Structure P
Amino acid sequence: MVQKRILIIEDDSDIQDMLSWAMQKEGWKLLMASSGEEGFGLLKQETAACIILDIMLPGMDGFKVLKKLKMDARFQGIPVIMTTARGEEADIVVGLELGADDYVVKPYSPKVLIARIRAALRRLEEPVEKPGEKNLWRQGKLRLDIARHEAHYGETLLELSATEFALLQYFLSHPDQVFSRTRLIAAIRGPDYPVTDRSVDVQILGLRKKLGEAGDMIETIRGVGYRFKGAITP
């Protein structure tokens, strides 16, 4: 079995030590960086399966690091879990909007963070097609290939985050059904996942923007949530 590498970008040495001790039984190889610049240096040497990214960092802050990660094709597919000491909704919304896959508010339990990392790794390792599940979805010009983890609108490849891809797949598999924000998150993240309505709205907004003219397929149902409309004209 290939040893998973987890990159932790955190400038607090006490937190680094705590995570190193807590994760020693997980069988992961931990890569520690105290700044975004150091983190990118490590990524050029070794591939990471998941990145733990603090917001408050010397030099480039976590948001700038995340933006740079998502702009580089080599690192776009790596799940990023952000950590924030303030726990303010604004921080969480910005992180999700920039493409973070998850977030944990400090002070956090190492067990909680480990569970989030496991979940992120499982999403990468899950069979691309479950029994009875379609592998290719089409709706007008929109095409979702589960096996390749690719979404196209016409001939254009859509650069979707893991959460956006999961949302689009769920919408395509349940056309014309109305879902609350809680139901959507539970479907793609599991029940009792901590998230605000505003965070869900930001994810939907980001997905709509990336879909371009097809973004109108996702309708807002006031007071309820969202619905994915039927086929659009090719």
Structure Q
Amino acid sequence: MNIALIGYGKMGQAIEAIAIEKGHQIVLKIDINNASDLNKENIAKVDVAIEFTGPHSAFNNVMKCLELGIPVVCGSTGWLDKWEEAKSFCEKQQGSLLYASNYSIGVNLFFEINKYVAQLMSSHPEYQVAMEEIHHTQKKDAPSGTAITLAEQVLGFIKQKKQWVNEPSQDAAELEIISKRIDPAPGTHSIKYTSLVDDIEIIHTAHNRVGFAGGAVLAAEFLYQKKGIYSMKDVLGL
């Protein structure tokens, strides 16, 4: 495949290394210094775009790719207040869009574990649940998109929790998410159930960016020559 990288920071560079190793070509690299190069002329040679920028630019980048008819894999978080608009535009354009809050295969398996544990714990209100996430200091959004996905899964089963908050909370109806920014942590997420007699905790810890980058390339391979809106559940058959 001919791949466009939209966002060429540490994640973009990790994606580039894996894509080339798998026999793909990076034919376009977009960062803050050459954003205008994301245009019809340059994108014509692209089979799929992989977008990892930030919450303030992701939506516009996704919409631009869809407008130009290029399948786009998006891993930026913090912009999902505009997700419905992006979905509608993708459908109108008969385009191709794959979004995930996290492309790591391990994290996506962890999502399934999280749902299963939450379902088991739903009939045991004596346990209080809380979450923590740790990322590097360059992480722009808090809580992370992965933490929000995990929290929404918990809220789907633990009915006494009505909403998540990104701060310590003594309100029994609030699911607290504590966000820490510590270098060089690529990403740790934990969900802890605490009672008077014991604790149950599940944790996912990323050791580096390779898992995220490899999953993004796998997603691009999946999306190639497809139409529609997909997630990592589709990629992994979960």
Structure R
Amino acid sequence: MNEIQKSIRILLVEDDVNLGYLMVENLEAKGIEVTLAKTGREGLEAINNSNYDLVILDIMLPETDGLSLGARLKALHPATPFIYVSARMQEKDKIAGFETGADDYITKPFSFKELHYRIMVILKRMQHTHVLEEPKQLSLSRSTLFTSERILNTNNTDKKLSKRESELLAMLMLQPGTFISRSEILKMIWGTDDYFSAKSMDVYITRIRKLLKDDASLEIENLYGSGYRIKVNEKPNN
């Protein structure tokens, strides 16, 4: 099981009982702990009395609507991500949801596979951001990245990085030797995987390769245009 899923606690606020139980069953099958609230009032009590890793809110709820719950959640637990699920699919409805601070908005009907994917993308992004915010250093070969200062030390020479350069390099260094998909990188660091963000990421990869040129043992590999990894060459070319 993926490490990130072992301790996930989700609050689901959904008044459609059949859909609610199906969502709980599907998420619990993935190893996620789910608390189901069937009304806005029950959801509000849960938000007031407990902490969750992520909250899923229907918008059209009895007693207290989902938008009010989202605003309340943001006020009480600003770091807790939440997703709206709703049959409302007009642009104005989505904008209203995002204006309360939502991390995503999914229109009904949706697949459980898509829901699980979106949850994991958000939680991975939150986990990644938390790692980068902590004073931390990441070392590979003769290079050390100080994430809080955004400084790369290579062969005892310091180089100041931009915020995005530091985040991208840290993401690669956290998983040395592992290919990370372009989509995952884009969603975690750029927040979207559209065409223009993808082009921007390619530029940053080129910059990072130049920053690492003094450490010949490190190489950033491209997997047929689908992902990147950083690896340590045992016998670097000098």
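No value in this document is a laboratory result; all are computed from the given coordinates. The model shown is predicted, which means the values in this text are computed figures rather than measured ones. Cβ atoms are built from the backbone, for glycine too; each structure is taken alone.
Can you tell which of P, Q, R yields 2.0 when distance in nm of label points 7 Å out along Cα→Cβ at positions 22 and 166 is derived from it? Of the options listed, only P reproduces it. Computing mean count of other Cβ atoms within 10 Å over residues 46-53 gives 20.6 for which of P, Q, R? Only structure P yields this read-out.
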